[in-house]
Every structure is written in structure tokens, then in C-alpha cells.
Structure P
Amino acid sequence: MSSDAPLVSIVVPSFNQARFLEATLDSLLSQDYPRLETLVIDGGSTDGSLEVIRRFAPRLTRWVSEPDAGQADAINKGLRMATGEIVAWLNSDDLLLPGAIAEAVRTLQAHPEAVMVYADGVLIDEQSQLLDWHRYRGYDLLDLLCFDVLLQPTVFMRRQALETIGLLRQDYHLILDHELWIRLAALGPLVHVASFWAAERTHPEAKTMAAAAEFVAEAQRLIEEAKASSALGPVIAAHPARVSAGLESFSGRRLIDAGQYGRALGHFARSFFVNPGVTLHYWYKVVQACLGAIGLERVFLWYRRTRRRLQHSGVRLTLADGIVRLDRAERP
């Protein structure tokens, strides 16, 4: 890609993630894109993160380490500093796969009407072992209001679109990214690329695990606010059953992560009552909730481990010479 390619700004919000931060920065700085602005926004880490950041400092555009008001505040701070035409953020425990930025730019150039582009990704654990493949389809505003979720580290946005709708809302702490995608989708089209661009890491401290049950309250608040919105309310009013079922299924999935299987089943039951098709799309999570509710979740976990072991035999994400490598030949 030529040197007159658009500038891409990537914000890395960081707080006490020293054990993952080096791999994250390596995966970002090894991208084959000529015009990259990197901004690390650290919240005043005390776990050795600053030593990692200082080692990378000569290759970073800018970095700061100071107390902040949380993830949204840190990301917004970086986005305000950013000068790129295309912007994104990469959490300090996630990874970009080779070629992600270049392909995102090519896609946005090919679709000038799009406000945002996203792709597929993989789920990894603390040791970078491959756990699962996350494949998506093209989503629109209604899909997002039904809580069809995206893999955040694969998302790249036009700066102009963000300036129009505003940055992340700091009163959302768990679905802050999804709320932003909804506002972007109300502004213009989203484009999906069927390529693997990022690895999202799951571990006990990750918000998706540590605060799983709290997602439900935020999701419910988001829909109530959307109903009162002149831009979003008519969309929900035209598809009330699907939106309601999507909210209930999302709540059930998050409560499974919190180990609250009985509550999860209640949400799945309400989802099925209003729109069975939405619920059946997540039938395997309903099975997991049922087994968990009667004390047999180990059976489901054994099945999932076995399936993953067979599906991903010999496949591993590795970091060598600063490049995240994924054996693409083994992809199912």
C-alpha cells in the first residue's frame, strides 16, 4: 500500500495487564501498514506495565500513564488525541492478526458509504491457546438492537463518523462498545469482511467473565433508552418481538458466564415465548443452561473441551519475531 494511504490511529487502553501488554503491542506494531499512529493510554498501572511501555516507547506515537475514570474514559482520551482518518482501539490483552489493518483500510476505501468495518476473529485463553472461531455475517441496525454482537478488536471506524455521533458513553461500562456500534449503524452502513483479523483473550479478570451478570442491567437500559430515541425507537416499534427475544437471549448468555443457570433459563424461556427462532439460534447455550441448572454443567464443559480439542488439534497462536501467527491451513 502506498505511502499516501490514509493514516490509521489505534488506541491501546491499558491498566495492570503487563503479562499480556507486550504481545498486544507486538501484534500491533508488526502490522504491514505504512501509516500507523499508535497511542497507549495507561491508567496508572503498578504491575510492571510501565516498564513494558517504555521499552516500546520509541516505536509509539504517544503514550501517557495517569489515573482515569475507567475504560471508556481512557479510550476517549486516546481518540481525542488521534489524528487518523480511520480509528480503532485494541485492548491490552487482545491481539491483531497479520494484515488486519491493511485489509480494513482497503475495505473502507472500496466502500466509501460505510461508517465502520469489522471482521471475524478467534477466542484465546491466557496461554494463547485457541479456544474458538468467531464467524459473523453482515449486520445492520436491527441486528445490533437484537444484540447480535461483534468482536470488538476487529472493528475499524471512520473518524468523521465518530465526530458526528460522539465518542463512547462513560455511563456504560460493559456494553460500551455495542452501544457505540448501534449509534454508528444508525448513521450509515456497516461492512463485514470474512477474514480473521483479531484474537480476543478470555481470562478470569476479563470483564466478560468477571462482571457477566452486570451486562443484563446495561442491556436493558440500552433498549429502554433506544425506545425513546427518535432514530432507534421506530426500528424497535417495527420489530418488538425480535428485539425483545434478542435482549432476553443475550441476558441468558451472559448469566451462564456468571454461573446463574436458573436465571439464564428464565430469560431463554421468555425469548422463546416471543420469538422461538431467535432462541433456537442459541440452542447450545440453552442446553448448557439446562445442564447447569441440574448440576451437570461438567458434562457440557467436557463436550466443549473435547470438541475444541478435535477441531483445533495442532492449531495455536504464537508470537515470533513480533508477529502473531495463526496456522491458517488448519482452519475448519
Structure Q
Amino acid sequence: MKKKRLDKVAVAILNWNGKKLLEEFLPSVTENTKFDGISIYIIDNGSTDGSDDVVRSGFQDVKYIQLDKNYGFPGGYNKGLSQIKAEYYILLNNDVEVSPGWLDPMIRLMDSDKSIAACQPKILSYRNRDEFEYAGAAGGFIDTYGFPFCRGRFFNVFEKDTGQYNFEDEIFWATGACLMIRSELYNFFGGLDEDFFAHMEEIDLCWRLKNAGYKIMYQGHSDVYHLGGATLNRMNPFKTYLNFRNNLYLLYKNLPKGRVFKTLFVRYLLDMTAAFKFLFGFEFGNFWAVIRAHLSFWSTKHRFRKKRMNNMSVAKKFSHYEMYEGLIVYDFFIKRKKQFNQLRPK
């Protein structure tokens, strides 16, 4: 019996009730990803809106994996990818339009160095196509206290893309909106942490990989366009809750022993400041979301103790140049630094 050839790349799109998004964005993926050894998959998180009919009737070359319910972003990907065999996985949001030739630069980059665990392309806005997009932009970084930020986008300040980031370099984390990763490493490190449910699980995975000595890269010669905000609005209190809670999980799992509780204490003070800012701004839902995030973290922290120990057992380094030695919220709001090159000029 002839053995099935392993795919070079599996492009996996997680979907939950995204019928309209699939109709709008899937054509660009199928049109611009026509290469031998590359397969496209829809991993469906228990949709009930007829998403399966859209794919099966209009995209016969796309493979469909149906899950029985919504397992969240990490759970959906872990369960779907366990059924896919390929050298590289690409986790791609269902609201991303890819450009012609988007895949070749990322494959070349990953093939060039076995120590590269993952990479991301340039993420531009679908609506403002000459502007960087919120989720990922030109690569992800993180500061000393765990606040993530992106080159090309600081908080609500978005840079225009003038080619200033058309290069390849190492970053701290790659966005889950379009994340290319070695399947072997994804599976060895346990994939995305399902306790996160949504938000920052890709930062956690990248941090684990970096601590283990691998590189996370940005490929500025590949462009994709992200709609963004298709699942949860940025001001949704549930999203606020997940971001604050998951950020605490992120720190607890990945910081070295001598820094973890000191950092968590500082984060408590900073997060309470943010909570009362929400309160005084009459954003009562977001105020309570921050309080709930801390209560949830401290009541469930014991579940992460084993994960932390596992992470520490394979860690080789904790000092990363891509971790900014400062407080990004202070630099942005107080020192008025609005662009990446003001933090650490080349």
C-alpha cells in the first residue's frame, strides 16, 4: 500500500458561525494558495449557521473538520490540528485576506533555519489597507511586566505602511491571526493552552518556545489583510476579562522563579489602577472584568503549577532581547512615545 505523502504546509482556518466571513475571505486563500503539497482545512468549532454548506458547496478542494462544539480558539485548533499531518501548520483567522505570493517568503524563511519555530507575515488592515492592523502588525513584543505590544501599532496609534518594516527579523511573539509553526514543535510543546480559551494563547506558546531556545520571526515580505474584531469587540467586558486574566497566566507560566511573584505584585497595582480608571470613566463592565480576572487567576493558579514546572524543565534561557526592559503603558501615556523606533532606536 502506497504511503500518503506528508504535506509541506497545512493552512488551518478555525471557524465558529463565520459563514459570512468564509464567503468573503476564503476565496482569496484558495486563489492564492495553489501549490503542490499545500492543503487548506476548515476546523469548525460546532457552527450552527450553515458554514459547512458554504465550504462543501463552493470550495471542494478545502477539507472540512467538524468539531462537536465550540472549544474556544486554543481547544479548537488543538483538536483540529491533531487530525492534520504536515511539516508546517499555518493558523489563519477566518477574517484574513491573503495576497498573491504570501506563502513563499514564509516557507523560505522557515526552511532556512531549523531553530526558527514560528513566524508571521506583515498584518495590514483590511479596511485601511496602507495601515498596520491591531492584531500582530509588524511583529509582537512584550515588556518587563507582561504587557504585549506590536511594532507598527501602539495602543490606538497605527502607523502607515511605507515599507519601513519590509525585512525579516526576530520578534517575541507571532500573532495567532496568521501564525506559521513547525508541527513537530507545536505538538511537542502541547499546542495552545486550552485554559486560556481565547486571547494571548499564541503569546504563551511563543514564550515557551523562546525559553526553550527557539526563534520567533517576522517576515516583512509577506502581506495579509486582517478585518479584526470579528469575534469580540475590543471594548467587550468579556474580552477585557480574558486579556487581564490570561496575561497573569502568561506571566506565572513563563517567568523565572526569581521574578514571578514580584512581577505579579506590580501587575496587581497596575491592573487596579486600570480598573479604577474604568470605574471613573463609567465603564462598569470593564471595571468588574478586571476584578474578576484577578479573582479567577488566584483561585485557579494551582492548575497551572504543573504547567509552569514543565515549562521550567525545558527552558534554556530567560533573557530575550525582544522583551522590552520598561513599562510600555508609562512610555506611551506619560513619556508620549508613540512609535516602536522611539523605544529602542536601531
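Read-outs throughout are calculated quantities, based only on the coordinates presented, and are distinct from any laboratory measurement. Bear in mind that the values here come from a model prediction, so they are computed numbers and not experimental data. Cβ atoms are built from the backbone, for glycine too; each structure is taken alone.
The table below lists the values:
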| quantity | calculated |
| --- | --- |
| Structure from which 40, 35, 26 was derived, Cα extents along the principal axes in Å, for residues 147-274 alone, options P, Q | Q |
| Given 2.7 for distance in nm of label points 7 Å out along Cα→Cβ at positions 171 and 195, calculated: source structure among P, Q | Q |
| For -11500 (helix-only ellipticity at 222 nm (-39500 (n - 2.57) for each DSSP H run of 4 or more, over all residues; to 500), calculated) the corresponding structure among P, Q | Q |
| FRET efficiency 1/(1 + (r/R0)^6) of positions 155 and 187 (r between Cβ atoms, R0 = 30 Å, to 0.05) from the coordinates reads 0.30; which among P, Q | Q |
| FRET efficiency 1/(1 + (r/R0)^6) of positions 83 and 267 (r between Cβ atoms, R0 = 41 Å, to 0.05) from the coordinates reads 0.40; which among P, Q | P |
| Structures P, Q, by distance in nm of label points 7 Å out along Cα→Cβ at positions 59 and 203: label with the highest value | Q |
| Top of P, Q by mean projected area of the Cα convex hull in nm², largest first | Q |
